[in-house]
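Quick heads-up: structures coming right below.
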Structure P
Amino acid sequence: MVIDGSTRKDGNTAALLRALVKGEACVTAGRLSGIAPCVNCGGCRGTNVCVYKDGMEPVYAAAETARFAVLASPVYFGNVTGFVLDVLSRFTRYMVDVYGRLPRVGPVKEGAVILTAGGYGNPETAEKTARMLMKFLHVENPVCITSYHTDTVPAERDAAALSAAADLRKRWFGS
């Protein structure tokens, strides 16, 4: 499954996603802008079913069955996009209790975090956040593929990032 937190169909994040999943049939969360964040309404307590019906159902289904999970996001203001945070906050429905136990959705998965950033700033917080969010998808140690300084070298020309994506694609898909 792929959670794509970018709003640009042909941007830097998309370039690295294409390099990783090239030609593979992957369930994707697609464009995430219509999904609202968890508002902690409590509607899922006792049922583990979110009361909001806004497009998250395919995301839940993919998370419950996927062998691989990819979280891809440009870095905005030092972190993953709000779209990513909104979607992954909705995995609260899987929590067993309200005392901080992380949900474990579906089987243990291999995973990857793809982050792209241009300009200035430190993407360290984005990496830390993305790795923590992957735990919601039952990924403990995701591979991190990054292309920073995309304002000077677009991701589609970042040899190191493209090579990392190709290596992971070979490991996961054999091609």
Structure Q
Amino acid sequence: MGNKVARILFGIIIAGGILVGGYFILPGKVHYPIKQFIQSKTNDNYDKVIDPLKKSIIPKNKEITYGEAFEKLDSSAWTIEESDVDDKGDGTYTIYADAYNITVSLEGEDSDDSLITKTNAHVRCEFNVTKQGSEILVDNKPIDEKKGVSPTLIGVDETNYAKTSSDTFFQQCLDIIAHQSE
């Protein structure tokens, strides 16, 4: 009888290991929506730090919020990573907004033929957020929903565009996110 119970427990452990291992090797367009679902159900601060970002407009796109734009994109997901967060939820977060199957066409300023086009691209916006009580700061500045908030970094497949970069690709990526589903 004891041997049978041990086999059942061992089988449950193996099945659990396979499920957890399978979760981590899933492609991003499946992995991140699952991660979003889990975080939204288990993390008390999830909505507190993400909702203000979703409600803010995309810079230079006054009519479109991040929430509206990402809602229309394929396999979109909002996920968080916590660092230095206390029991009240105050601390720093990195928030990721991911979307897949986006066509990205970026025109360079150097010449007319410097055009970068990617189809079925993975686009990821990264926001550095600090929560202090009920106040949410992005890059240490309060969120102004009317003015808009810029991510710190936008990744298009394997290429990253920083907010501080001197080229126009960063803003072009924001414009593409805002108008992709039109």
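Looking across P, Q, the calculation of relative contact order in percent (Cα under 8 Å, 6 or more apart) that yields 20 traces back to Q.
For the read-out percent of Cα pairs over 21 Å apart, a value of 56 was computed from one structure; give its label from P, Q. The read-out comes from structure Q.
Quick check: 109 is what I get for volume of the Cα convex hull per residue in Å³, for residues 81-136 alone, calculated from one of P, Q. Which structure matches? Matching structure: Q. When helix-only ellipticity at 222 nm (-39500 (n - 2.57) for each DSSP H run of 4 or more, over all residues; to 500) is computed across structures P, Q, the figure -9000 traces back to P.
All of the numbers you see were taken from the coordinates with simple rules; none came from a lab. Note that the structure is predicted; figures quoted are calculated from it, not measured.
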